Structure formats: C-alpha cells, structure tokens
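Some structures to go through are shown next.
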Structure 1
Amino acid sequence: MSTIKSYQSKFFGGHLNVEIYNSAQEMASDLEVRQMTSDSFHDPYKDRKSFVGATKDETYKMLREGYQPVVDALKSKMKFSASGQTKRFKSFNDVAGYAPIIPNAIMGLPNSMVNSAMKPIKTKVLDVYYEMTVPAFRDAKELIQAGQKILGAILEMEAQGYRFNLYCTQGYYSSSRGCDMVCVKVKSASQPMDLKRMSFPIAHTAFFRGIGFDWYSKFPKGTYRPGYGCAISCEKSQEQIQEEYRKLFGNNAIYFSAETICKKKDEAEEYLKEVLKK
C-alpha cells in the first residue's frame, strides 16, 4: 500500500503531493484499478512507440521480467556477477593454516603454512534518489543510457563495500501550479543487487513515459498541467533540488537526475562516482 504526503512548498510552486511506493509492482497494481482524474489526460500507450519506448504489453512484460539488454551490458562491462561482490579472501603465510609450504617447513621457518582471512569492508549505506523525468526532446535511447550509467556506478560502489537504498522518482512540475511526484523504492540496502529486477524501473523509458504518465493521469490528488508540466531539473539547480530532497526524504538523500546525466554524456560516470564517494 502506498503512502501519500502533501506539503506547502514555495520551491515546488506552492504545493507538493508525493506518493511513495515500496516497489514498482505495487505501483502497477494501483494503476489497474484507478481511473483518469481529468479528460485532459490521455492513454500514454497511444503515443508513438519510439517516444514511450514500448507498447503496453511490452512494458508490463519488462516490469515482470526486467530489461535484459541493460543487464547484459552491465555484466559484460563490470566483469563481475550481478551481485556486485568482489573477492574478500586474502591468502598469506602463517604459523597455522590449511596447507603446508614445503620449502619453508624444510628450512624450519615458523611461517610454513598457508592461511587465509576475509578482508573487512566497512559498510556505508547511501540513499540514492534518481529522478528520471526528462523533457520531450530526449529520446528513449538517451534515457536508457542514463539509467544504465547510474546502475553501473552503483554496481561498482557496492563492490567496494557501499550499500544502497535506491529510489526512482518522477516529478510533474509547474512553477505556478505546484508538483505531483511519485517515489518508488527499487532496491533496499539489505538486499543484494538484482539487475534484472532493477533494470526496467531505472533504465527504461517506458517506466517514465508509460507507467509514469499513467500514474500521473490517475493520481487521486493530481493536477493536470499543460504538457504534463516539466522536469524540476530543467528549472532548478542540482544543489537546490538536493537540499529540497533532504527535507522530503531525510539527510542521507542523494539526488541525481536523468537530465543532468544526459547533459554530461561521457563525463557522467565519473560525475556519479565522485558525488557518491563524497
């Protein structure tokens, strides 16, 4: 069951409504029973497939099964399994162990056994909020690439001992008519990386322009905005939005936007890792 919160906020144009889901499947279940709140909205799957990124049937299949091309690309690039784990055992010479070192034993050296120990990794938990709202001129390929980059950065950081709570957000904003936002939890820090489950909500356009647009048209507290509003990241700076996200979601919240990642292009991955390490 989702949680809906309402705020008065000058930053978001007067009022802000946020619906928070624990999973993308939970969000999709609500869409099956809700109705559009205004005739101004339309069925997003009647838009061009190249704009949405998939048909309705394809969208819900990817929601169930994941978006395999991103999974394959990340596995190939990162050179480790989808769990994001690195080797944590180190072998060394010791006075006791599981196997003898024959030359050392013959010479009577004390360190004549092979031992091993687990390398400790200090766990740091980060809360990442990824806003995938982008302007209409961004094509499906750009949004997929942006999602792939943020998943790749998180995979690499998890291999170094970090752990993530990962959320996907979408904000339908107007400076004069407020903002309606949805926030979906994609990964818990207590869970291992599951690329197949995470790949669609983070790295596919249809989660934004299909499921997201459908949510906006059926959100009980929603307000229609011409053109469905705009992306907050197009009107506010990264620093400004970061501050507001911390007010909304807590001091550990780290904000990224798909629009910023698209603009940074080849520099995006280094930018993501630099921010996460800070």
Structure 2
Amino acid sequence: MMPTVHMASSIFPGFTHAQSVARCLGGVQESFGALSAAHIELCPQHHGPLSAALAEQLRAEYPQTVFRLHANVRVGSVHPRYDASSCGDAVDDYFRELADRHRRLAAPCYSLHAGYRESCSLEAMADRVRWLSALFRCRVGIEGLYYTRGNAYLLSTWQEYRWLYESTDLDYVIDLSHLNILVKREGMADMELVTSMLADARCLEVHVSTNDGYRDSHRPVDSSGVWWWRLLDKIHPSATVFSEGVQEMLRARNSPDTGWPQTPVRFEPTA
C-alpha cells in the first residue's frame, strides 16, 4: 500500500517560511498523487528567521497541519551550519532556541543531519542525538548522508548505516535520494538493510526525491526507473513520509506575482 506523502517546506526554496507553507497549502502533485499538508516539515532553505512569533502564527493559522522542524532552521540573525556533529556553547545556545520554536509549534519530533567526520566520532554523534532528544523532550531522528569528496560525512556507507541500525538505539530518518548516491558510489543497494530499516518502528521519517547519483539535487520523483519505489509499501506505518522534490523552480522564479526572489539564490544541497 502506497504511504501518504507529505510536504517539506524545502520544495519551495528561496521564499520565507510563511510563503512556502502557503504554497504547500495551495496543492502540489507528484508521482504519488496529491501531496498531503497534514504534516509539513519546516526546513532551512528559506529567507529570514523562524521567529517565536512566526512559529505561533503558523500554528494558529494552519490548525489542520502538524508542523515539525528539520536540520538547521534559522531562528536568529545568522543562519548557522550546525548538525549532530557540532558542539560548543554557541551550538548549544542555538539548539536551545530551536527547541523553543519546536515547543511553540507543538511539534511531535525533530530531525537533523549526522554531520562531519572531522568533527566527532559516530559514538559521540550518537550521544549528541540523545542530548538533543532530552533537550527537545521528543524523539529525534538522525539522518544518514552519502559519499562526498574526502568522505567528509558521517553515516555515509552501508557499513555505517548498518551500525546505526544494529548497534544503536537511535531513531533515524531514511532519505532515499541519499541512498541513491550511496548506490552509485558503492555499486550496489543493500536491499535487505534498507527494507529492514524502513519497516522498523525507529524509522521516524522517510524523505523522497531523486537525483543522478552524483549530487543531492532534490528533483521531484518520477516513479519510472526508481529502484526504491517498490519498497515504499514496506515503510513502517508510524513513519511520516516527506517529499523534498523542488517544485517548478524556474517558472516560479520568473513569474512576477509569485514572491520568488528575482535574483536567484543558491543553497547548498541539504537532506
């Protein structure tokens, strides 16, 4: 059975959070059919901070939608590049403020990226996720990544995904577009592991988009030729599925009445 697919705000990057949410509520179609707005994940790819007032406004204006936060959403004057490998007083202060937005949204959970190998070990990253779970007072899902130059990311090999699944108690996020890059790099898909991880109750979220196997480009999903399509009915019923496929970027940016920034804005690929 095909799971319900919801929207991440990053499908409309370059807008404010409020503008992106409004566009999500306007309706989006993908290969899955109409995407659901019952859950919307607020992401980092937006102009301006998610202030305390804006978090409360979104919750009040869209009571039919359950919001949650993902990764390094901007909450102040500076947009940090923090993840589960980051540490230090400034990092802790950021996550405390992000936890305030989480509570104002009445969000059920939080998720973030594993981060960088040079910053900490896998075990230290896992301890950091547990600290965040206590701070946010909710389940926190760690999102695995993929190979990049210099093998910079944590959780970027099949061996490390298996470590996450078999050797920790962590909740996690499976981004199937990240796994597509991993398949391209390692020349194989560990279907048994992916199926088991998707079907487990620790799978907090599943993120879907497509790419060419080299770059996390967040293309909308075309079901033809996607190796993981047949695994969607294996996803645990408690997991929430989010599309991260960027919608009609060029047409939206060139249309004068969309509110899209007229000067193109470049964002680093994010999970």
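Every number in this text was worked out from the coordinates using simple rules, so none of it is lab data. All values reported here derive from a predicted model rather than from experimental measurement. Cβ atoms are built from the backbone, for glycine too; each structure is taken alone.
If Cα extents along the principal axes in Å comes out at 47, 46, 35 when worked out from the coordinates, which of 1, 2 was used?
Going label by label, the one that fits is 2.
Once relative contact order in percent (Cα under 8 Å, 6 or more apart) is calculated for all of 1, 2, which comes out largest?
When relative contact order in percent (Cα under 8 Å, 6 or more apart) is calculated for 1, 2, structure 1 comes out on top.
When FRET efficiency 1/(1 + (r/R0)^6) of positions 64 and 240 (r between Cβ atoms, R0 = 35 Å, to 0.05) is computed for each of 1, 2, which one produces 1.00? Working shown, then result.
On the way: 1: 0.40; 2: 1.00.
This value belongs to structure 2.
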